[in-house]
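Q: Next up, some structures in structure tokens.
Read the figures in this text as sums done on the coordinates, not as results from a lab. These figures come from a predicted structure and were not determined experimentally. Cβ atoms are built from the backbone, for glycine too; each structure is taken alone.
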Structure I
Amino acid sequence: MPKTTLKSIGAVVAGLFFIIIVSTAVDIILHAAKVYPPMGEPMTDALAVLASSYRLAIGIAGAWLTARLAPDRPMRHALILGGIGIVLGLVGVVATWNLGLGPRWYAISLAVVALPQCWFGGWLYARR
């Protein structure tokens, strides 16, 4: 496998891991601080808006990181990350649809904003 291909894969994986790890850490902190209800209990619309807000910011940062680490065509790498985000978001919608963990719009919104947030993160890097 060419070295640039490995760097490209690494850039996308780094952005994906950044998003997953930081989002999960913030979730855990908010549960521990009792901002969120205990695990397994439903979230309110207001708490889902809070989660959407920081996940949007974290997603933009993850896409910026992916673009920064990309060996070439940073926007393309950021958009690939967005495509992966759409797929993972749709898996989340299907997996949580009937679990009653909170508003359904929240899971849907994660899939819907994946590509635009990654485009924005790539754009932020590219405009430097």
Structure II
Amino acid sequence: MHHPNIEVILIGDKISKNSKITVGSEAIAKIRQVKADICFLGTNAIDLEQGITDNDWEVVQLKKAMIESSKMVICLGIAEKFNTVQPIRVCGIDEIDVLITELEPTDPLLKAYRDAGVAVV
């Protein structure tokens, strides 16, 4: 509200108490109407072969809609989430443009992701 050049659109539906986001068919339908420049995607698990995965069906559906509606996907992941897998696939590594983590970009843990074509910051 204090930034005149930023417009915030709140997508409503059911609130996931665990994730603290809105989920559900209404939220997904609204997201599909938006063509965003960038999707900042929080991750529950990231693995080179399995991609981005999560354990909450509704959250996964929302994340998929966000990815589909965005020109660029920036994945946010902390070190402990790397090389881990959850039961439900969100997307492949090839759908991630940039990976932001607290690790140094030259950290050996990130080499395989850089080699796969993901920019690491």
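Q: Looking at structures I, II, which one was relative contact order in percent (Cα under 8 Å, 6 or more apart) calculated from, given that it came out as 23?
A: The read-out comes from structure II.
Q: Given a value of -28000 for helix-only ellipticity at 222 nm (-39500 (n - 2.57) for each DSSP H run of 4 or more, over all residues; to 500), calculated from one of I, II, which structure does it belong to?
A: I
Q: Using distance in nm of label points 7 Å out along Cα→Cβ at positions 91 and 107 as the calculated read-out, with 2.1 as its value, let me know the right label among I, II. Each step should come with its number before you reach the end.
A: Working: I: 1.4; II: 2.1.
Value 2.1 for distance in nm of label points 7 Å out along Cα→Cβ at positions 91 and 107 corresponds to II out of I, II.
Q: Taking FRET efficiency 1/(1 + (r/R0)^6) of positions 3 and 83 (r between Cβ atoms, R0 = 25 Å, to 0.05) from the coordinates of each of I, II, which one would give 0.10? Write down the numbers at each step before the final one.
A: On the way: I: 0.60; II: 0.10.
Working through the options, I get structure II.
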